[in-house]
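A.B. asks: Presented below are the structures under discussion, each in the form of structure tokens.
FYI, it's all coordinate maths here, none of it is from the lab. Since we're looking at a predicted model, the values are computed, not measured. Cβ atoms are built from the backbone, for glycine too; each structure is taken alone.
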Structure P
Amino acid sequence: MLILLPPSEGKSSPRRGRPLALEALDFPELTGARSQVLDALVALCTTSGGAPLHDQVRIDRASTVLDLGPTQQHHVERNSRLLTTAAMRADRIYTGVLYDALDLASLTGPARRRATRWLGIMSSLFGVVRPNDAIPSYRLSGDTNLPGIGIVSTWWRDHLDEVLSPAAGTGLVIDLRSSMYAGFWRPPSLIGPHVATVRVLHEVGKERKVVSHFNKATKGRIVRELLLDGSTPRTPLSLAEHLSGLGWQVEPHDPKATGQQLDVIVREL
């Protein structure tokens, strides 16, 4: 089983630890592509035309490319030190509503081992990482037009199939990614019948809509329950039935060649 998660915009910053070792990350086939994005991001945040920039000129230029506001410019300095700063497990780097609800750090034994095997976290800098991959805190969005790379999501679209299709194999792919990160990898038609795309709808009265907080928290809780439960449904419909058995209200859509959407209906957190 492969469970695809979005990253979080907010990230914790380790104060001590060894620096990034690209070759130690899972999916080593991506090392070359990762190195190119990493070098391009560091170069953007440290130089212009190969020469060091005056601090404010450098910061302003990088902030424009990275779409950072005046209170976010500290991310430029952080990005400039990505090759030397401390790295930490990805499941401790990513923070926010989804990761708080998932609470990977509290998992032990079989559930923790399943998280390492099953979870793939999309990353604008690294393409995809496992929870135990040691990475630094960074700031880079999937829609950034990074000098030397182009649009980040397009870059990864050309590289991720070589690792994610084998990782999916013949098992179920549970896609919990946001729209931006869904563009990093679209499962090929051969895998499509085994792809379940989960959408969370908040129901109030007769109205249903996507609400960010409910969406993220619910997805985190669903993944946590699957990791603790250990069951491995093989199709989107069997996943829907399994989640219903765990107490969730799930409404499947008609299957398509690209997979089947499952709507999870929630009324309160």
Structure Q
Amino acid sequence: MNLFSGLEKFGLKSTESMQLFEDDQKDDKKGSEAQAQEKIPAESDFLLEKTVHCKVCDHVFKTKVIKSGRVKRLEPDRDLRPRFQYIDTLKYDITSCPACGYTAMNRFYEHLTPTQVKLIKEQISNNFQPSDKPENAVYDYDEVIDRYKLSLVNTVVKRGKDSEKAYTCLKIAWLLRGKAETMSEDTPEAKAAKAEVQKEEEEFYQQAFEGFMKAISEEMFPMCGMEQSTVDYILAYMAYHFKKYEIASKFLASVLTAPSASRRMKDMALELKEDIIAELRK
């Protein structure tokens, strides 16, 4: 209820009523702001430990995974790199046995043939040196990038599909991008370190592009859990990134005519098409 209602006819504004409890309101506002700051969750709040049985050495260990339904999805990067509020979920999409070194992305970890187990034992496990350091409460970028690289070596050794190798390279590139986003450029040394990370991202991005281009000519969809329209869009953006506009246009046409492509993906494809046209006009 407005205690000063009716004063408008005298030409007065009733906003003066706010002064009655000005101090209390300021205190309440400060309290609300402090409470909001306190509610920002830690990365560990989104994690839980999962027990895993290694298919290669039978070792039982725990790994960290994302709590289902706990994270809030944000707008992805233009190449579909996923983003979530407060956490980079890519850091927890990898499982690594601390005893034998068998490492793979979560979707592939349980799927090994006897021949692949033999290859990993001979070429990975026999040379693997377990770490004596305790596992951190959360994974940092350097630690998890090393795990993905170990996963890439495992995929090569077990003679995995080109799509799996390409997808691993893409995720490493995305993780390097995430790491670069956390780095400052306050000093020449810091700026040089960030540039080096971005250079490495570019190298893995190139490998991912070449790997997927090879995979689509030899493998069936879905590929690494992705439908054709998704892979086509990613390839279109990567081709655009590398200034291969003719290849990019070809994949965009496939996305725009695909019945399975979502409206959102088609809108992104149209936006990318406009960018290609603008580049060609230059």
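A.B. asks: Figure out for me which of the structures P, Q the number 13.5, 43 belongs to, where Rg and Dmax of the Cα atoms in Å, for residues 96-183 alone was derived from the coordinates.
C.D. replies: Considering all the candidates, the number was obtained from Q.
A.B. asks: Given 16.8 as the derived value for mean count of other Cβ atoms within 10 Å over residues 72-79, which of the supplied structures P, Q does it correspond to?
C.D. replies: P
A.B. asks: To continue, here is another question. So if we calculate distance in nm of label points 7 Å out along Cα→Cβ at positions 64 and 232 for every structure here (P, Q), which label has the highest result?
C.D. replies: Structure P comes out on top.
A.B. asks: Sticking with this one: P, Q: which one has relative contact order in percent (Cα under 8 Å, 6 or more apart), as calculated, at 11?
C.D. replies: Structure of origin is Q.
A.B. asks: P, Q: which one has mean count of other Cβ atoms within 10 Å over residues 192-199, as calculated, at 14.0?
C.D. replies: Computed on structure Q.
A.B. asks: Here is a further query. As an exercise: helix-only ellipticity at 222 nm (-39500 (n - 2.57) for each DSSP H run of 4 or more, over all residues; to 500), calculated from one structure in P, Q, equals -16500. Which structure is it?
C.D. replies: Attributed to the structure labelled Q.
A.B. asks: Given a computed value of 33 for percent of Cα pairs over 29 Å apart, which structure among P, Q does it belong to?
C.D. replies: The read-out comes from structure P.
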